[in-house]
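Got some structures for you, see below.
Coordinate-derived values only; no laboratory data. Quick caveat: nothing in here was measured; it's all calculated off a predicted structure. Cβ atoms are built from the backbone, for glycine too; each structure is taken alone.
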Structure I
Amino acid sequence: MITKDTISRHELIGLETQVVESNNSQLVGLNGRVINETKSMITINTKKGKKMIPKLTSNLKFFVKGENILVKGSSITKRPFERIGAKA
């Protein structure tokens, strides 16, 4: 089960997200479904197409089962398979 405390250890692909802060002001407010993830980027499918979001300089809000979970992008800047097995 994905919670505020465990989201950084879970798979992000398939989750709905929104960029709430970024060094690039054009990314703030973008929302959509995560369709890909690498060590330093997530790709979301928005109404305007696919957008790549740098993790290190962005903060994201994920929507999980009616709950909004704020995540600092810097806390998820690992390869997904490295992060999934991590301990809290």
Structure II
Amino acid sequence: MRASKVVYKPVGLALGAVSGMIAGAAFKQVWKIVEGEGDAPGATDEDRPWGQILIAAAIQGAIFAVVKASVERSGAVATRRMTGTWPG
């Protein structure tokens, strides 16, 4: 296993946790803009219509994907700067 992969493994795990927190906070803010107030609906929230639940899930998924990709890419770039090789 290359040194860059060994170095990146714990960094990647930590970045994954951080990206989840960032994405969760971002989604809450976006949902406040979309809905006006209140929490986003969960899949089993019987008081919310299907459309609202699916829109919330789509927005949440998009935000999580973008944040995760951004954080992982930044971590890979930082690892390359430290080790001189790409961690892929």
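Quick look at the numbers
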| read-out | value |
| --- | --- |
| Structure responsible for -1000, with helix-only ellipticity at 222 nm (-39500 (n - 2.57) for each DSSP H run of 4 or more, over all residues; to 500) calculated and labels I, II on offer | I |
| For Rg and Dmax of the Cα atoms in Å computed as 17.2, 54, the structure of I, II it came from | II |
| When distance in nm of label points 7 Å out along Cα→Cβ at positions 35 and 59 is computed for each of I, II, the largest belongs to | I |
| When distance in nm of label points 7 Å out along Cα→Cβ at positions 19 and 75 is computed for each of I, II, the largest belongs to | I |
| Of the structures I, II, the one that 30 was derived from, the read-out being relative contact order in percent (Cα under 8 Å, 6 or more apart) | I |
